[in-house]
Structure I
Amino acid sequence: MSNKSLFSIILPTFNSEAFLENCLNSIYCQTFKNYEVVIIDGKSTDSTLNIIKQYSGKIENLKLISEPDKGIYDAMNKGVKVATGEYLLFLGSDDTLYKSTTLENVSKANVINTADVFYGNVMSQRFNGVYDGEFSYYKLSKKNICHQAIFFKKSVFETIGLFNLKYKSHADWDHNIRWFFSSKISKQFIDILIANYADGGYSSLNKDLEFEKNKNRSLLIKGIGKLSFYQYRTIFKREIRRRLNLVNTNNA
């Protein structure tokens, strides 16, 4: 049996003193203990590091890197490189695992070592409850899978790459499109609530114009043979409207 953990929980932090303890406590209280916590801190100046220090004595396998970074996706990429677990889960420092048996329930699902990526649901006031069931290729063109609900084999990042830092708030959506549409990545939905997703995160409050510029084109290229003719045409029309709106805005 491998000595490495089944799960690596990767947690970017920066001046997170207001909510970090709730997040760490939700991990510490898990009934399933075969996990490690990888905290990538952006050189916090508040009491974040003191809170982490308190939990380093409670959580047996906790790693901390504290240094300046280029934002949340840079921190997540650093976490991928440091993590040693079989499956990687990314949480925001203001998120919490849904309940104390979450990791136990996931470990008992029939997806371990059968899927490269598996994903469940999150609970969020932003979405008025549970978000958001099983995704299709077309559904992913309209809305994103919360990264707080996704478990990745580390090999996924070797196959399709890390989060693209040119996308400031939707690099996770770009990444999801890349693995979801890839024939090299096996995926499965599990009907389990993974996390309480906190509204007000960076991606929910900030537009990503670079991602919007490239999203439809990426979907059209990757969607050949996967999207129906109607779906393909709808995305194509969506891109035409986006470009016309951009022209109109620039000429206004």
Structure II
Amino acid sequence: MRRFVLPFVVPVIVLAIWEYVGREQLLADGLFPAASTCVMALLDWLFGWQVSDAFTPSAIYSGTWLVHMGASVFRILIGYGIGSLLAIALGLLSGASSIGRSLVDPTVSAIRPISVTGWIPLALLLFGIGDSPAIFLTALATFFPVYVNTVSGVRLADANLVRAAAMLGASKRKILIRVTLPAASPSIVTGLRVASGIAWTTVVVAEILGAKSGLGYVLIDSYNQFRLDYVIAAMISLGACGYLTDRLVQWVFADSLRWSVRGDS
């Protein structure tokens, strides 16, 4: 009973307090919505359902969740893919080669402390409004955690395995692909998981500032219309999407990392 009941105690208490505060209009001069109102907003946004006459649906958002969700997923898939592939390639080069490390690591280390939000004016200037700045910023934000974890995984690879492969006549290319990359895979997957959450955060920021579709756009646009129920519905959607993305990354690599204790985390 503890296993199945205790995890729900805190959420139920929070929802009860939230519902009471919203119904009694105790916050934000009565603009803060009750939990039930946010659920109705989410249902209207998802399916166009009006489950209660007391709820006023939005003519703009009703039934458009899939459209905005698809726009955000499209930007994340491209940006996340570009950033991850580039990070793994450069991370392998930097981790396995002293020359590569000297070429790549100083530049990456100099750029990495710059916040992604600091790149927003430049991204909007270069790419304008639309998908391109969101893809650029997502790729940039994805790159750094994957790169750092890839380099760390390569450097922590068992040196005995590398030496054994070299003694058996394996070339440097085969050692990198057959020995170093598999040994670094748990660290790389950790970087991919971290990057997936950062990617959702970044695409929301980009959509807020320079897009006309996506979950982030709905979040800020509904705020400008004082529809905080749809704001919270967008926040719930983002949380669910981030969680599912993390689980998807784990599932994709679960079989290849079954030998690793860290891969089961």
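Only the coordinates and a few stated rules stand behind these numbers; no lab work does. The shown structure was predicted, so the numbers you read here are calculated from the model rather than taken from an experiment. Cβ atoms are built from the backbone, for glycine too; each structure is taken alone.
When percent of Cα pairs over 29 Å apart is worked out for each of I, II, structure II gives the greatest result. Assuming -24500 is helix-only ellipticity at 222 nm (-39500 (n - 2.57) for each DSSP H run of 4 or more, over all residues; to 500) as calculated from a single structure, say which of I, II it is. Of the options listed, only II reproduces it. Each of I, II could give FRET efficiency 1/(1 + (r/R0)^6) of positions 13 and 61 (r between Cβ atoms, R0 = 35 Å, to 0.05), but the derived value 1.00 comes from I. I, II: which one has mean count of other Cβ atoms within 10 Å over residues 101-108, as calculated, at 14.0? Answer for the origin of the read-out: II.
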